[in-house]
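Colleague: Structures given as structure tokens follow.
FYI, it's all coordinate maths here, none of it is from the lab. All values reported here derive from a predicted model rather than from experimental measurement. Cβ atoms are built from the backbone, for glycine too; each structure is taken alone.
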Structure 1
Amino acid sequence: MIDLKEFRKDLAENLKSLEEKYNLEIKIGNISYGAANFNMKLEALVGTEDTDAAKNYFEASAYSFGVAPSDYGRLFDSNGRTFKLIGFLPKGRKYVFLGEEVYSKRQYKFTREIIPKLYNKEV
């Protein structure tokens, strides 16, 4: 049987050259498996320079959301998993923060209750 955690790690490492070559960000989704096969979702985000635009928006809007511009990318723990702060959801009423899980690169919404968590973790 293939160790799927190890496979995911190897695949992510090997995809880095394609990300650089084609200016992509490739995210590996969940892996499901059967007796003789496994499936996974790959998502490619075109034009990773958009990250600069997201960071600039974050830095310009940070104070209005109760955080500092330097908090972009700051790590925090939630439910035993590590996330990094990557943005805001301005139209969100309850869930106004956007975080990305460090391991899976999946994005999740968070309430303002994460603010104290941002400062309890060494970066």
Structure 2
Amino acid sequence: MSLSIKKYLVKEVTKEVQEVGVNLLSALSVKTPVDEGTAVYSWITSIGKTDDSLRKSDSKEAARSQMVAVESPKLLTAIAGVDVYVQNNQPYIERLNNGWSEKAPSNFVESAIAVAVNGN
């Protein structure tokens, strides 16, 4: 009898990658400051390569839920060993993360990552 630890590990790592990715999107949706909704709606996920597209939200009120609804299914296709990207291509996202908005503290991205990884 032979046990395939590789198959087991790939399955478990894949589940963890997907879970952390979905948790990250949820945390980013809560922590990204919303004025018009563009910044929060502009979180984009991709598997295997980056995505340089820009998006604009049609609804300030729905931007958070729309982003999660659009991007979460993509993360559920992630598999162990393939790069997963969560990015925001808005030119001002770094300024927002540095505390430009009074609606969110600085380093909200790092805070969202900590929540996704550690559950804090």
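Colleague: Name the one structure among 1, 2 that mean count of other Cβ atoms within 10 Å over residues 29-36 of 17.4 was derived from.
Modeller: Going label by label, the one that fits is 2.
Colleague: Given a value of 100 for volume of the Cα convex hull per residue in Å³, point me to the structure among 1, 2 it was derived from.
Modeller: 2
Colleague: Let me ask something else about it. Compute relative contact order in percent (Cα under 8 Å, 6 or more apart) for each of 1, 2 and report the one that scores greatest.
Modeller: Greatest value across 1, 2: structure 2.
Colleague: By the measure distance in nm of label points 7 Å out along Cα→Cβ at positions 13 and 37, tell me the structure among 1, 2 with the highest figure.
Modeller: Going through 1, 2 one by one, distance in nm of label points 7 Å out along Cα→Cβ at positions 13 and 37 is largest in 2.
Colleague: When helix-only ellipticity at 222 nm (-39500 (n - 2.57) for each DSSP H run of 4 or more, over all residues; to 500) is calculated, the result is -15500; to which of the structures 1, 2 does this value belong?
Modeller: The value was obtained from structure 2.
Colleague: Identify which of structures 1, 2 gives the largest calculated value of distance in nm of label points 7 Å out along Cα→Cβ at positions 61 and 85.
Modeller: 2
Colleague: A further question follows. Here Kirkwood radius over Cα pairs in Å, for residues 45-108 alone has been calculated and equals 12.3, so which of 1, 2 was it run on?
Modeller: Structure of origin is 1.
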